[in-house]
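**Q** Structures incoming, each one as structure tokens.
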Structure P
Amino acid sequence: MLGLELKLGTVTKVGLLLVSLAYFSFSFYEMVIGSMEDKRMFIVMFTDLPGNIGLGFRTVGGFIAVVTVCLYIFRGHFTRGEALGAARFVVLCEAAYWLSLLPAGYWGVTSLPLTPSHSGGLALSGLSFFIETGLPCIVESILMPIVLVLLFYNLSPNRPTRNALKWGLVAGVSYLLVTWLNNMGNWVYTIMRGKDISYVTNYPANALTFATTTVGLLLLTIFGAYVANKTLKTGKLSLPTIGLIIMMLGLYMDVNYVLWLWFGSVGGWSTWYAWMLGHNMDQWLLALPLLGIPFLFGGKLEPSVKTSGTE
């Protein structure tokens with residue numbers, strides 16, 4: 001069977017280990033903190049309890065990822081079957097995490113109908129909450145599990161390598177899409193509820209964050225879809241290009257965090273800062289440049305012929 005063998009240098013291996021550690025440690029921390037919250041309120045029990053269980057699955061997947069990378073570094077070699085087995089387990093745990101967000105999506109969707117305000121107009125609370133919570137959570141809790149389960153199915157020694165590559169790329173683009181939806185939704189909510197457009201126009205730091213969130217992440221998603229489509233047509237995977245996408249996604253998180261460290265909550269505390277600093281369960285993406293940069297400059301993808309699908 002025709003396959004692809006990825007040979008990683010020392011810097012890339014270290015980057016992969018650090019990203020895996022960030023993925024595991026952040027998920028573990030949030031799972032522990034979430035388990036200590038008071039869940040006697042129905043809505044908290046309905047949304048946060050499943051989400052915390054989902055973080056438990058992600059934590060297990062992260063632990064498997066860390067152990068697998070450590071074994072790869074110290075053993076220096078993994079058979080294809082061993083690597084695919086570990087990857088399939090991590091993918092399945094990640095699918096369970098995204099599925100756990102379905103109750104939050106349902107809660108956000110049921111708030112969509114606009115209700116009359118005391119002044120006779122239409123209150124925007126339902127619409128803004130739908131944009132912030134309903135739309136992102138419904139999309140990610142349905143799209144991501146489907147895509148990841150298909151990736152899990154195709155990450156098999158008995159399935160063609162091209163199938164695994166295809167669904168791996170689809171999963172990556174889907175992740176970019178839901179990242180844009182999540183962050184864009186929180187900026188829209190911030191402007192619609194409690195703040196207004198002056199919160200963006202009067203503060204350059206907020207304007208930069210708003211632009212990179214609503215436009216920058218969308219362009220990165222479109223570029224990712226273009227790269228995925230080109231890769232599937234040519235059959236050639238460009239690691240520098242993949243590294244660029246990984247690096248840009250990580251830098252988006254890094255820049256936002258550094259801006260807050262330098263300038264604080266510009267214009268006052270808001271839903272945006274609460275999301276970025278406290279409620280965003282993907283803050284482990286801060287570590288992504290540690291992997292993206294080595295891929296950008298040193299990653300190699302070499303063809304290899306596999307005579308057996310069970311090696």
Structure Q
Amino acid sequence: MLAAFTDPRCDLHRAPFGYPERPERLARVLDGVEQAEIEIRRPGAHAGAVAVVDAVHGRAYVDRLARSAARGDGLIDSSDNPLGPGTLEAAWGAVEAVLHASDWVAEGPDRAAFAAVRPPGHHAERSMAMGFCYFNNVALAAAHLRSARGAQRLAIFDFDVHHGNGTQHLFEEDPGLLYASIHQYPFYPGTGAASERGIGAGEGTTLNVPLAAGCGDERYREAVEEVALRAIRGFTPDILLVSVGFDAWRADPLGGMRVSRHGFEGWGRAIGKLAREVCEGRLVSVLEGGYDLTALGELTAAYLSGLADGLG
């Protein structure tokens with residue numbers, strides 16, 4: 001069973017005119033969810049959200065965000081992160097939708113969820129906002145699945161065109177979580193070299209597959225199926241999490257790759273098959289980037305259709 005989770009508060013984050021991470025992105029993604037005939041759930045607040053955000057990001061960072069929002073400072077940490085009147089409410093809405101999706105997946109086998117949320121999260125460090133991200137949604141899902149749902153081994157597969165520096169850094173010393181990323185390199189945010197493999201007890205549980213600009217479906221297929229998913233299969237996670245970025249699309253204004261609609265559909269199918277093989281279909285996909293408004297609906301529908309097919 002495949003279901004989508006979102007929250008209407010995610011629309012409240014409004015950035016200056018021309019800013020690429022804007023509410024219309026989510027509207028197009030939800031159009032794609034409907035095209036794929038996936039049920040959309042809007043469960044609202046989550047009782048565990050404050051505790052897990054405090055555990056991952058720290059109360060000092062959360063309070064700093066709140067103070068800056070109350071003062072109307074306009075920015076937090078970088079020019080990529082405008083802080084408007086609705087930004088924090090949107091960020092909390094994203095977190096809570098992701099936590100609801102994670103809970104639902106953890107309740108039994110053959111459950112896969114797609115969290116259609118914004119702002120995105122994978123660039124957010126423990127105590128710093130970066131790259132349009134305020135709270136690290138996929139990292140929060142992983143932390144919650146461990147603390148509240150008893151998951152022992154988790155894997156995060158990130159195929160956004162930009163490396164998920166925040167997610168890597170939060171887990172790079174953790175031997176119980178495999179972080180695998182395929183991304184354009186060298187590129188923003190400057191991390192994600194193949195030599196970054198984890199630290200201390202976590203050495204070997206970070207897998208970066210950097211690709212040069214201009215790669216298309218076949219090169220990505222090799223990297224996804226023969227490198228990243230093979231490593232995840234060997235790690236045998238209890239639940240698979242996926243940071244879904246549609247910015248490797250050939251016409252994305254912030255990427256430099258040449259992936260087609262069929263490429264995203266194929267990744268979805270391969271990811272679904274893997275989840276069915278190694279973790280009884282337990283899968284949480286979380287929206288990250290993707291900025292071509294004319295294509296986002298079609299790409300979302302393609303990924304979800306492939307995912308449903310792979311899950312069986």
Structure R
Amino acid sequence: MSAEVADKTDGAAVPRTRSGREVVYRHSLTIRLSHWLNVLCIAILLMSGLAIFNAHPRLYWGPTGNEGDPAIMSIYYDEQLDGPPVGILQVGSRTFRTTGWLGVSTEADGILAGRAFPHWITLPTNGYLAEGRRWHFFFAWLFVLNGLTYLVYGFIARHFQRDITPTQLDFKRIGRVILDHLTFTRARGEEAKHYNVIQKLTYIVVIFILLPMMIMTGLSMSPGVDSAAPWLPEIFGGRQSARTVHFISASLIVLFVIVHVLEVIISGPINEMRSMITGWFAVRPERTKPDGSNS
């Protein structure tokens with residue numbers, strides 16, 4: 001489709017699909033490559049991060065955290081005199097039974113085993129801490145390099161200024177955009193060619209707050225970095241506090257990914273996926289009112 005559209009864009013005619021939808025070039029090659037590399041990195045970082053967390057499934061606040069210290073959150077299992085072990089999630093002073101998905105899960109051989117997160121969502125699945133760290137560190141640096149490339153391109157190509165920065169008109173329409181999201185109404189016409197204000201604000205938070213927080217807290221947990229820059233973990237109140245913030249930031253990114261995927265499904269997965277693979281996006285036309293005008 002892209003070759004056919006490129007020929008049409010050389011003339012005055014508006015490029016369209018066979019069904020008559022207008023086609024726009026939505027994502028550059030750099031944006032698309034960065035996006036898919038992020039997908040790979042985030043998936044492996046999440047799985048290897050959970051494997052690392054399984055080695056000590058507790059979160060503390062402060063410079064240190066040991067087995068007997070009070071934890072903000074912990075995942076463990078209780079052996080039962082009669083019956084299988086029970087998985088427990090403890091948040092503060094409250095406990096929840098989470099057998100089957102946290103604390104206790106079914107291993108590949110069908111046997112119940114005590115493990116904070118189940119084997120099928122961790123990398124490696126065998127629970128080896130050293131191997132999990134190798135996966136995590138390699139893809140963490142790949143993620144950082146990819147992010148820096150994206151940032152440099154974003155400012156040079158004015159991607160952030162043109163596509164991400166909200167305008168006054170965006171803020172005036174924020175109520176309408178929220179209502180559209182709540183009613184699963186898909187954008188049409190000119191609105192579909194640009195990010196809405198909710199998307200823009202979300203991307204700003206993720207790109208300029210959450211991801212830098214992930215990187216800084218990750219570096220704060222490195223003994224080598226701590227020795228060279230002891231002030232870094234102190235920013236977060238200690239190494240264990242940095243670990244907790246790292247876990248919370250990762251959880252928020254997972255939430256962002258889930259919402260992002262749901263939005264893609266609601267907006268039309270074929271069209272959205274095609275735009276992120278080829279760059280070309282088919283715009284849904286405006287609804288026509290009974291009087292013949294567009295809504």
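No lab work stands behind these numbers, since they all come straight from the coordinates. Given the structure is predicted, the values throughout are model-derived calculations rather than measurements. Cβ atoms are built from the backbone, for glycine too; each structure is taken alone.
**Q** A value of 49, 40, 39 was computed for Cα extents along the principal axes in Å; which of P, Q, R is the source structure?
**A** Answer for the origin of the read-out: Q.
**Q** Now for a separate question. If distance in nm of label points 7 Å out along Cα→Cβ at positions 25 and 193 computes to 1.4, which of P, Q, R did it come from?
**A** Derived from R, not from the others.
**Q** Given that helix-only ellipticity at 222 nm (-39500 (n - 2.57) for each DSSP H run of 4 or more, over all residues; to 500), derived from a single structure, equals -16000, which label among P, Q, R identifies that structure?
**A** Only structure R yields this read-out.
**Q** While we're looking at this one, here's another question. By the measure distance in nm of label points 7 Å out along Cα→Cβ at positions 161 and 249, tell me the structure among P, Q, R with the highest figure.
**A** Checked P, Q, R; max of distance in nm of label points 7 Å out along Cα→Cβ at positions 161 and 249 sits with R.
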